[in-house]
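Coordinate-derived values only; no laboratory data. Bear in mind that the values here come from a model prediction, so they are computed numbers and not experimental data. Cβ atoms are built from the backbone, for glycine too; each structure is taken alone.
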Structure P
Amino acid sequence: MSTGLEVSGLVKRYGAQTALDGVSVTAGAGEFFTLLGPSGCGKTTLLRCVAGFARPDGGRIVCDGARLDTLPAHARDIGMVFQNYAIFPHLSVRENIAYGLRARRVPAPELARRVGEALDLVQMADLATRMPTQLSGGQQQRVALARALVVRPRLLLMDEPLSNLDARLRVTMRGEIRRIQRELGITTLYVTHDQEEALAVSDRVAVMERGRVEQVGTPWEVYAEPRTAFVAQFVGLSNAVEGMVVAREGRRVTVDAGGLRLEGETDLPDPRLLAVFRPEAVQLHVAGTAPAGPSGGEGRLAGAEFLGAVLRCGIRTPAGALIVADVHKPTGHAVKTEGQPVRFTVAPGDVRFFPVAAPR
């Protein structure tokens, strides 16, 4: 039966560098919980501490109500899928999957049955006798996943498992991983730096930066309701401009950023704020076709990328800021002439305000 995981106040140092600075996260039973962040933020270090490959300098790791961090790695009952798959090149698909069961001295009839079930689960039964050199990257990844699951671990840990695959295969395999995880109901801790991947597969996401957790929430919450400027700018594409508060009425504020005026709501009393809004929140108009409003600005088209369903436009304001706007369902008559004057608006409900960060 799948169990939950609780990490409390975890600290890990490498000399003078603090890789984990009091990290606390909880993954519920059967939850797909993702650690998301840039390189060096501590997400893989946290995973290694849970796996037993690194010893924390402080804090606790508890699984199913029992301390996990006091046990050696081999006694933690954890399945691990590595970035490079780490399957044995001299063993066939079937033998790779059976390896952990043989190490546990599982009787031959049960071993055969469980390996067969694992092969079916990852849709590799027809390739059971192939060697790793005869497999594609996606097939090798399936073998690594089956090998981790066949021993029926109480936790599944995955460290950037899709990073070595091409873009199309990553999309396919992330769907397969999610399907298998849901089917088994196993608690999963997943590490990635890919925001789209994290949003697509996770029940909840912990966004990390510099050894700390910035925010934990559902994919929708971390994307649409970021609690910090870092989360707002790291998860998905954002526009971020600094400006002065020029009007305030209760929670309603208007910020001027070099002629770009943005309205929204905030409790922050700061006279200078960072305004963040998504490209899809920007409404783009040919100059003169939209009345001037309190939230928006003017500029010139600095370029446009046709992405199929979206035309991504860059707008250079008179103050030099570059604003990105996404035009959905573009037509051949969409705004696309570089240097063309345009006006853009942003609804107040789509603007988030944050304190201006001090220089690091």
Structure Q
Amino acid sequence: MDFAFSEEQELLRASARDYLADRWPLERVVRAADADPAFDADPWKELAGLGWLDSSLGVLEHAVIAEETGYGLLPHPWFSTVALTEGLLDDELREAVENGHRATTLAWAEETSWTLHGLKPSVRAEGDRLTGTKVTVPDLASVTDVVVVAGDGLYVVDLVEHPEVVIPLSTMDRTRRLGELRLDGTPARRLAADHGALVQVRRTALALAACEAVGVAQRALDLAAEHTKTRQQFGRVIGTYQGVSHRVANIYVALQLSRSLAYWAAWAVSEGDPQQDTAVAAAKSAASEAAVFACENAIQVHGGIGFTWEHVLQRFYKRAQWLEAFEGYGRDHRAAVADAVLAS
């Protein structure tokens, strides 16, 4: 049995890597991260032109793109749009997203109910108006529409028409900033999808988050390995010292394990495999923790410069920490894996 990606998927990976390297070098990523958040139409239309927003793509194609956006640290709401909302949109909004005219995110977390698993929303829906508050909404200030989990259904709020409901938050990861959604009788449109669709959204989002974490870890490994080949101390390149080379080797080991689990999770979700919930839990736990581990050790390999604001590693480290916190930390997902194993 062939467990490799298809030739077309590998071509998609190569084109994504080339595009991000050409159009989003790390210097531009830093400028975008430090600018005020807003929907940036021109690069978003570029992603639409590449087909990255096409709803006909499967989970495996999205997995390839997610890994590359982690490697390139793309500071645009691709994950929020594709991983969190694609399966929830109506035809009109989905077409606008595919054409690059709209970008979307999902507002689900509240002060007392913050995960998609067992969500109990308190935001009230009264006809076509919503009242209540959603917290830690990904990319809220960088999209045009937000899908809100409210009452017994899902609703979409047009943020272009109602920008007053968006409260940007001071966020550690400025490449994927969070916001607070404050609704007070705000007009909304109910979607056909209901809360039951959030089960599949969560599976897909965890699988793609794991693949994105693999990309972050791979970039941290590449940065660390390159530094060990060029930096010299006491007349020798630092890669010849065991204390340095062992850190790089440990990053590599953690990365390869997490990559295997992330690819398994993406395959399991794409095929509707009975073990998909176990797969995404294992992948999310391993990959997000591996990304944090990779960034921390890469920072150590870089020595004093690795701790500076000017070095790009701190940007990857913050994305890794965002991914680790998304939908629960590793211990929560390992508990889910343990429950599945003990129940079998």
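If mean count of other Cβ atoms within 10 Å over residues 61-68 computes to 15.6, which of P, Q did it come from?
Computed on structure P.
Rank structures P, Q by FRET efficiency 1/(1 + (r/R0)^6) of positions 37 and 125 (r between Cβ atoms, R0 = 30 Å, to 0.05) and report only the one at the top, that is, the highest.
By FRET efficiency 1/(1 + (r/R0)^6) of positions 37 and 125 (r between Cβ atoms, R0 = 30 Å, to 0.05), the leading structure of P, Q is Q.
Of structures P, Q, which gives -17000 when helix-only ellipticity at 222 nm (-39500 (n - 2.57) for each DSSP H run of 4 or more, over all residues; to 500) is computed from the coordinates?
Only one of P, Q returns -17000 for helix-only ellipticity at 222 nm (-39500 (n - 2.57) for each DSSP H run of 4 or more, over all residues; to 500), namely Q.
Identify which of structures P, Q gives the largest calculated value of FRET efficiency 1/(1 + (r/R0)^6) of positions 69 and 245 (r between Cβ atoms, R0 = 41 Å, to 0.05).
Structure Q comes out on top.
Ranked by distance in nm of label points 7 Å out along Cα→Cβ at positions 269 and 285, which of P, Q sits at the highest value?
Largest one: structure P.
Identify which of structures P, Q gives the largest calculated value of Cα Rg over 2.2 N^0.38 Å, for residues 133-252 alone.
The maximum falls on structure Q.
Given a computed value of 22.2 for mean projected area of the Cα convex hull in nm², which structure among P, Q does it belong to?
P
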